Structure 1
Amino acid sequence: MAFTRLTREIPITAAGGTFTIDVDSPEVEYTITGIAVMAGNVTISPTSAGVIPNNTKVIINYLATLDTTVTTFSVFGVFLNGPQTLRDQHIICDYVNLAWTVQIISNFANPDIINTSNIVNGAVTNSKLATDSVSTIKIVDLAVTTNKIDNLAVTAGKIATDAVITSKILDLNVTTAKIAADAVTTAKILDLNVTTAKINNLAVTDAKLATDSVITSKILDLNVTTAKIDNLAVTDAKLAANSVITSKILDSNVTDAKLAAMTASSLKYGNGSGIPGNLALALDEMPVGNGSTITVIDKNDLLNGVGTYNQISFDISFEANEINGFKRIYVPYPCIFLKVMTSVTTTIEATDNAYFTIFNTYAGVPITSIGISAGTLPPNVLNNNIPSPAGIYTLLSGIDSSIYIYTTKVTPGGRAFVTILLQKT
């Protein structure tokens, strides 16, 4: 579907779809809305009836919340990632040198918006790194130079054989070769001298840890996995505001008790922007959708077909002994007369025009009067709209209400078939 300059909003539903933006329109700003877990892909692309001028610009405000875990979302050929489709974005599309360039400007108040492709080479400085954020697998081989190594960080396993000569050993510091097996007991170790480098990997077992010794700063970021969390340990106090999104709720687990109180005799519905609201229903009222919002209608109007279309058809004659005749037709419901279609079935005699008038019987006023030009041949068709309020027909006498038709012509000759289109009210 193409969006013209009169349509700024692009609403997205879970079904997804392909949408085109008419770049010939002077309206160059659009808004993408919708809240959904996507089942279908979304593609938004430009369309033009001719040559697109250089420097054409289209601005798109992405104000939707769409879970695209199993789908894709593209704008002018550029794909938004999962975190981007869940947050507000400002998208600028420029047509330069026969190609579209797309800028996606994220709100930096949103989490999860920075990916590897967004970071300039050399931009992550020391001050940007959190404590314990650089693990072994993050360091390139042979990249740890002398000035990168902290004091006491080089263990025996890192030193080459015979690399440490006597002159390198500080007085009173006995070399390894001088120490007998099991000679260094606990008493030989100065308090607070068992540094990190002295502890073997995986040597600190659960039994070595004192109660409550592992505080927050000792836990590497993103290392408290699901298996580490005890069942029922995540209480209400542990949840951040707005942290429970749709994808976190198990299907069929939002019960009636979880819903906020509603107005009596009301329904929950989504408005044109997808925002939920309550719709109150009075006695005998029913909700009806029109594709963008919900309206309320009376049950009896629905049963009586209010708003539906109907038609009345009949023959009229301008022949001798039939001209100036009356034809009465039964109309047992209130309605609006919308238009009259007249099909000439026998040539209208060429001396003068033929006329017929439709009267509201009980109101005593004409609904419309229609002329057929002299000499009109079959199968010519006349279409005449009936303006309001003349076309408003009120049921004045119960089921006995009716209309009548009166024909006039000076010189006889001709016939026609008439169809009246009406709408029940």
Structure 2
Amino acid sequence: MKLSTGLPVRCLAAALLVMVWAAGARAQQEQNWDALNARVDDFYHQGKVKEAVSAARELLRFAEANYGAATPNVAACLNKLAVLYEEQGNFAEAGPLFRRALEIREASGKDSAEIATSLNNLGALYADEGQYEQAEPLYQRALEIREKSLGVDNSDLATSLNNLAVLYDLEGREVEALPLYERALAVRERVSRPDDPDVAKSLLDLAGIYREQQRYEEAEPLYRRVLAIDEKASREKGGGDQGDLAATLDDLGTVYLGEGKYAEAEPIYKRAEALAKENFARDPLAATIYRNVARLDEAEGHYDKAEPLDLLALDILEQNFGENSAQLTPVLGSLSELLYLQGRYTEAATVLQRELQIQEKVLGANDPTIATMLDDFAALLLKTNHSAEAAQAEQRAKAIRSRAVSAQGSDPAN
């Protein structure tokens, strides 16, 4: 009897051909995916953010067409495009993409590193928008996931620790921020090079909170370490943008000033001032540096050197932010104090009055800070024999404090 084997053989061959074709198609799809991803990354690393956004949109369309609208690949594309939008300051476009990526990733029902990334990124967007209450639970949950899944030595864990610390710091919750900053630094020191930019950032953040708390002896060695990192980076780049180096020099000088180490502060401040004049003489950072150098001159009694620096700082800030910006208030306060120390009470009162007017617009006419400024203004008015105006200022300060006390004693439940 003759066996009929041709048909099964032909079917098997056809099936094998389909399998080979499908495998090739999948391989080509993955190659296209990798190439599009690399294109986005290349544009970004070249600083071409606009081109990177366009390429990321193309990548998203490819992922949706080839993998499905609710797949991990699409979530990754959404996250990448949202990060680029956020870098452009386009928060309105970034937010929905971050939320959609998080929704896709959470559909698995299990916590994962990808979910932690989405939580962290959405929290960062809210923080950038000043929506701290919305950012906090997202940061906290991202940290919890990373603590459970990544172990104690992981750079992503350090990022979560640092982000939550910065949020607390912005809210004035320094006591809660401090241990998180310390943990973030400890992790980064274990997993990164000593001169890694992330280590430098943690050193700066921790030093900054020590400085705010006037713990200058603890802040000083941290700033000195950052300075060494910045100096090395500057040498390797052959100069270029000197903003980070100048800012660190300024921070260290301010710590020395707080410690009363004027001799150590002077060369540090002078270096910062020289970098500012050479590289960014009309930028807000230059204004900050000039104002702080003026504080050293003032502390040493060199009022003739301090005043031109304060006036230069004021001019820069007016040019950058306008004549009624809240950015002007620190230098106006410093300039008023400097004029007072020289016995130039009328000029000091004029400058303080301008600061007061700006602060009233920013804080509101009944903020407790306004009461303190009114006390100072009244004292200056008395120095210039304006007794009636001084009495009015004192009365306003008293009324503000009375309202504050009354508000604290009220019971909204009744």
Structure 3
Amino acid sequence: MRPLLQRAIPLNAITAGRRNRAQVLEVIQRNGPVSRPFLVQCTGLTPGTISNAVRDLIRLGLVRDTGRFAPRVKATAGAPSPLVGLDGSWHRVLSIHQGVSRILIGGHDLAGHVLAALELPVHRGEAPADAVSRMAAGARRLIAGQRWTADQVRGIGVGAVGLVDVDAGIVRAAPNLRWADVPMRDLLESALSWPVVVHNNVHAMARGEQRFAGLGEVDAVYVYVGFGIGSGLLTGGRVFRGAHDAAGEIGHLEVTGGGPCTCGKTGCLETVAAEPAIARRARMLGGKWAIGDKEAVAEVVLRTANRPECAALLTDAARALGWALAQVCEVFDPGVIVVNGIVAEAGPAFLEPLAAAIRDATFAAHSREIAVQRASFGRQAGMIGAAAMALDTFVYSPEADLLIERKREPA
């Protein structure tokens, strides 16, 4: 453990310069190309400090002059103000999204855009070390395919299944994969030459929505319905992880009609509203259905418009999820609930009964509406979320190596 005195170092020119660069870079990412006067207004820093920070960020390859100028609000003296934006030409981060049915690996620029991606299968029963080794090999293959150099890659963000100890980089428990105490960060860092940060995969999705889809400071609940059901609680511009990095495990709230769960409990929400439960009920309707649960749920969604019994399946799952989310709303009081997963692709057929169930079971809904909306990034959300975690840690943080002073570099 680091001595506490290291946390109490007073702010000086070096640390102030690093903090200023991070603050300016954050504003540029959130607002797109902006002028230096806009940066002064948003940050409260002086024009001279803004000029120094922008100059440093340009030299570091993080920001560029766009060649465009801010529109004049009124006639004023002086030259028009040039716009600066993110420089997407050099720096990259990698994402690894671990799901129960597939692994997605992506390469991203500073804005989180997916520049390249590949998919790996999940082999049930595979040793964790072997699975992580395949992830590392996939990352190397993606980089080689893009002809990126090692110097371009700032780091790797991982969205992992289950309970994750973020500080230690360990997957503590992933019942759906039968993983326990897997040192994912250490395994990846030993196989690759870049730093790694590991978060729960739905927490990562939530952060991606927050950083890249404009949620900003809004208090929100991000819900993913897949093989399991998880959520990320967004508040104050960050993901609330809880004391043990376990906040948002709504899939294991008990609901009426729930059955035995892989976690060892009985009655969990996942057993009635996750993809395996919906697929099981679909097959009970008779007819031909896909073998895979995810594919069967996709067929349910496609048939909803023409088959009332399929619409009823989605409505039942939405109501169960809504009842569980109502309990979250009573405690957390979010302004919006964001839903992702194949069921969300059904649009109103799933989102409307979900919103109705939340409204009926939430006391807070008597005085205001809790918005329910579909997530922005669909099936790419896992990659974009893991990229957001990598960017948070290895680019946008004042502690990022990229922003730390080097000799002969201005503060």
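Each of the structures 1, 2, 3 was assessed by Cα Rg over 2.2 N^0.38 Å; the largest value belongs to 1. Distance in nm of label points 7 Å out along Cα→Cβ at positions 231 and 303 computed as 3.0: which structure among 1, 2, 3? The value was obtained from structure 3.
Suppose you compute helix-only ellipticity at 222 nm (-39500 (n - 2.57) for each DSSP H run of 4 or more, over all residues; to 500) for every structure in 1, 2, 3: which one lands on -12000? That value comes from structure 3. So percent of Cα pairs over 19 Å apart, for residues 199-374 alone, computed for just one structure, reads 55; which one of 1, 2, 3 is that? Only one of 1, 2, 3 returns 55 for percent of Cα pairs over 19 Å apart, for residues 199-374 alone, namely 3. Identify which of structures 1, 2, 3 gives the largest calculated value of relative contact order in percent (Cα under 8 Å, 6 or more apart). When relative contact order in percent (Cα under 8 Å, 6 or more apart) is calculated for 1, 2, 3, structure 3 comes out on top.
Where a number appears in this text, it was derived from the coordinates with a stated rule and is not lab data. The model shown is predicted, which means the values in this text are computed figures rather than measured ones. Cβ atoms are built from the backbone, for glycine too; each structure is taken alone.
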